[in-house]
Structure P
Amino acid sequence: MRTPPPASAAHSRATTKCPYAGPALDAADPAFAADPYPFYAALRDNGPAAQVLLANGSKAWLVTGYDQVRTVLADGRFSNVPPRDAGRPKPDSPAQRVRALLVRHMLNTDAPDHTRLRRLVTATFTPRRVDALRPRIQELTAELLRDIPRGTEVDLVNAFAFPLPVLVISEVLGVPPTDRSALREWTYRVGSPADALPPGSLDEAWSSLHAFFSSLIEDKRRSPGSDLFSSLVHTELNSDELLAMAFLLLFAGYETTMNLLASAVLLLLSHPDELEEPHWPHVVEETLRHASPLEAATWRRTVEDVWLGGQHVPAGASVLGVLAAASRDPSRYPEPDVFRPQRWAGLGAPPSLAFGHGPHYCIGARLARLEALISLPALFEALPGMRLAMDPAQLPYRPGLLVRGPRTLPVRTHQSSRTPPPQGHAHA
């Protein structure tokens, strides 16, 4: 059995490609956030699972091999219930108690609780119901594209990649879109390492989210509509479960799609040849693989000793299946660092793990793909000649190990860009 290296040793083999280096893996480091792939590749060279030291002083097993990540995501020996002592000790406070409540959602549960909670929302995301949203997604896309100024510099994250999925999921869930800017800021903070934020801002975000969802649930009880939250308040969910479910569905409902859209635009503008005759389903799948909008799945905890990729992982260990690393495993994807949508034209590429695998597979995966298949063609048709206004290597990225995508995406639009039709135009 090989001995796994510390984070710094594993990374030393990739320092020529990635500027990140340190005695521990610091997910808040901007250099690591901008390009974590060389670190993961160097770690995987020593084996598909390795124990590393994290910046918060704890140790965790990072799993980077495709097959091994699939095992972590689907094997019952890896529990989704987080270990009590995970991470840096946190002093008791009202905000910490709120956080502990809101993170008790179904992604952090095992069967039978997970089965019960998931059953309550799956009916909303059936293929038939998701596909029925196509006309509304087209309308929202067209409205956003008409508002993008021509002949100037625009941040496409703020103008397009963020508002579209927020508007869509807000309608599905019944969240007032007027609150979307505040919600974006709060969810950004809770999804980022505390070390990357000003003191006190994380606690403020948790408290604000609790107050927002508490008020929303009360509004739905008084004046229910046809949305998902209105139906959930009349189920067997207790108040704490309702709050946690609301937080999860909103956070997951736009974060992944926002990063998918932004990364797809960035990749296509960086590879203009792919825009000559794009096959949009292949573009979307390759973006999900090459720039996984979820960098890693939620933390798992081993409930017994496990052998994973030739490594002994003891019971009680914290384990992170790194989706971004699995999607670039060279044993499954030839030339994994190359953006090549054509690899999806045949049956040679294994399924992407961008939306997970097993019982916790993302229930919103079909909706995210549909939004991308509708909005990306419409965007490039409405803004021909669009180009990047910033060196891609200088773009700031979201810190942390959970979600990944550019925080901003400045582009310069052409003065003669076309105005989209009222119903949008999708080439899906």
Structure Q
Amino acid sequence: MSSEKSKIDWLETGLDHIWLPYTQMQTNPKPAAVSHTENATIYLEDGTQLIDGIGSWWTNVHGYNHPKLKDALVNQLNTMPHIMLGGLGHKAAYELATRLAKITPGDLSRTFFVESGSVAVEVAMKVAVQYWMNTTGKTRTKFVAFNGGYHGDTFAAMSVCDPEEGMHSLFGPALNKQIILDVPTDEESRNALDDVLGSRNDIAAVMIEPLIQGAGGMQMHPPEALQYLREVCDKHNTLLIFDEIFTGFGRTGHMFAANAADVTPDIMTMGKALTGGVTPLAATTVTTQVYSAFHDDDPNKALMHGPTFSGHALACAVAMASIDLLEEENTLERVKKIEAQFEKELRPLEARKDIKEVRIRGAVAAVELVESFDLAAIRQRFIDNGVFIRPLGNVFYLSPSFSTTSDEIKTLTNAIIEMVEHLAN
């Protein structure tokens, strides 16, 4: 008994000192205490096993504890864990930048490394603003973004999120006011965007999560919307930013969502699955044309941004191994199989009156309910049923590792079906 108690002493003691993300610490239930992970399974300290349905906030695409990722980490650790990129360089960062130039769409050729997705968005926005200063001497400080969008929790990133999104509404008065429109999926929304871009000269860029707006409830739009964005941005001489932090590296059934539309943005952000969920790393990559505006004899045209852990050697080495796995393990075929299974097992829910919509693309499935529910109680019921699923508002969603087996996927989809039935009764 004493040994069992000691297993979770760290949780009981630590709860007096830790501050958890997106959590009201006074009222939220205790988190589930994790002892270890393996493949698609989360093991709790009390022996409970959970199939992970959301890939640890969408990062884990190869399964937990993949030996190739661990080997890459250890090998780099034994060589050099980290060295600053100010005046110094190391092989892992330079090779990863070269690799990303080869696998990203079009001529996205120059990459700036950061530690988190929010900061990658901040860098993208800084690049867009400074691009116009460097090329025209004019200041463009506004961004067009879209309802349902989420781009991060830092101040500039928050400003381009959906203003009605609950996590950030408190900070509205402190944010720069951006232009938030509907995703251009019909004539009315396309005309609205065309009108805005045609009537203003202060817009630095248009930013979107391509194909799937993740934290906004897995809202989805067709590739044609991205093609229109490219067309209208070119028409009005405006930069286009794709935030592929969630959608990149196979999640949508394409290496990048941009590939599905055959569109190259001017700037693209990446993160989450970049290292397979092993270490923090994100990136902002730009086209040759955008980068050329900064490559100059004038020191004032340099991008003045420098994260301490930019190009972290351990993370870059793991990212290279993760990309190897994406290319070696028929990842996109795996994603297609997951998508087909989601269609077979979850699409029938759409016929129910208590279901607003079922959305599926690649290794993402979302079941949106008409009515809201008690999130804390539902999360615990999922755990009691042997799965880890964390709803977004009134949306049950899945974004599992690509290595999750068909039996494990079946357990996840059955858990959602059971939950829908439970709420109906």
Structure R
Amino acid sequence: MKKAFFIIGLYVYLVLNIQTTYSQGKYLTKIGELDSIYSNTLNEQRKFWVQLPQNFNSKRKYPVVYILDGEIHLQTVSVFQNYYSGGFTPEMILIGISNQRNRTRDLTISKITNRQGGAFNQETGGAEKFTKFLKNELIPHIDKKYSTTKYRTLIGHSFGGLFTINTLLYHSELFNNYLAIDPSLDWDNQKLVKAASSIFQNKRFENKSLFISLNGQLHMQRNDITLQNIMEDNSDYTLFGRSNIEFNEVINRTKKNGLKTTWKYYKQDFHGTIAFPSIRDGLISFFRWYQIKDTYKFNTPETPTNELVTIIKDQEKRYFKNFGYKIAPMDEQLLIMSGYLFMDMKQAEKALTFFKFALKYYPTSANVFNAVTDYYLDQKNYPKALENIMKAYEISKSAYHLKRLEEIKIKTE
């Protein structure tokens, strides 16, 4: 019995934390399929990369993550998802948008000619136009081509973080989650910082979440500048950090607008390294409600069946409240494996409960009907076993299920 429950704990750990990445050819893995769309708004062809969930099923609908500077950050988000999706975050379609060609133009919110005490000759101020491209062209294209939901996340670093916050303030309907990594809030004499107070006071942000990070290099030339004394320094060297902190202070003064906010300072990281931990912490913060609750009760033999049912149903309600649409509260394979393990422990009631949940949430899965067949064979209920293997075969048309069907049919004669 102890061994059986050890296996349950191990399996739950593996399902919640690891999704295997398989070798492809001579490379260990490939991340993101290159695609592009012609933008009438931008008058150019825009590249992007698409990373589908490992177990992508076109019959299911998935949330979408849009990642600015996709050629850099898509890989990090994909690696994170390989470890955390299924238990900490949902399976999601990842869209890495290329900003390599006109990055400053697309991601900055206003036109400037001077920055940080010198002339600034790059093209700037195209954020609204780029937002129009996302809203009217790229997002509809992705929604049409893939099975998506309207639950979306936006991720941006530096100028991308500036763009992310600008989108939250002025176009909050586009995304549910906004991950602003070390955002350049010093831009144009702190333009967004100054605008934020009025917007946060007069606009509602229910079901919206924001994660902001700040790197540990608060002064380019001095290491004695800390969070405790940075606001006392008025030099251009600390404007970047001070702008970030001031923006967070605005948020703290206007907390009644419904926005869920997490602000985090990464003392050991620089502007160039902060993206990695920010992506991990930001996505986890957005989906705290997604994580399965009270998993230890699934491993405890004495937990009554009705209590496990309550946990799963509460999870279903929580998902609906946050996603805005119905979604299975547990992964298909987790439900099936839980059913098998309870069978091994001779807890037939619990096993059937999990198999019934699997049938409810995954009614077109041949694997589920095959597992339910095993349950009824274990109970020597051959008519019910035959009924379920027939459904598995109707879905899969596989030789394996046909063979099982013929074998079980003999037992019913």
Cα extents along the principal axes in Å, for residues 134-293 alone gets 53, 41, 31 when computed on, of labels P, Q, R, structure P
Mean projected area of the Cα convex hull in nm², for residues 262-373 alone, calculated, reads 8.0; among P, Q, R the input was structure P
Have a look at P, Q, R and say which one yields 19, 48, 31, 2 for P(r) over Cα pairs in 10 Å bins from 0, in percent, for residues 150-213 alone, as calculated. Q
Identify the structure, out of P, Q, R, from whose coordinates Cα extents along the principal axes in Å was calculated to give 88, 47, 45. R
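If you work out relative contact order in percent (Cα under 8 Å, 6 or more apart) for P, Q, R, which one comes out largest?
By relative contact order in percent (Cα under 8 Å, 6 or more apart), the leading structure of P, Q, R is P.
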If you rank structures P, Q, R by distance in nm of label points 7 Å out along Cα→Cβ at positions 158 and 174, the highest one is P
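The numbers here are math on the coordinates, done by the rules we state, and not lab data. Worth saying up front: this structure is predicted, and the values here are computed from it rather than measured. Cβ atoms are built from the backbone, for glycine too; each structure is taken alone.
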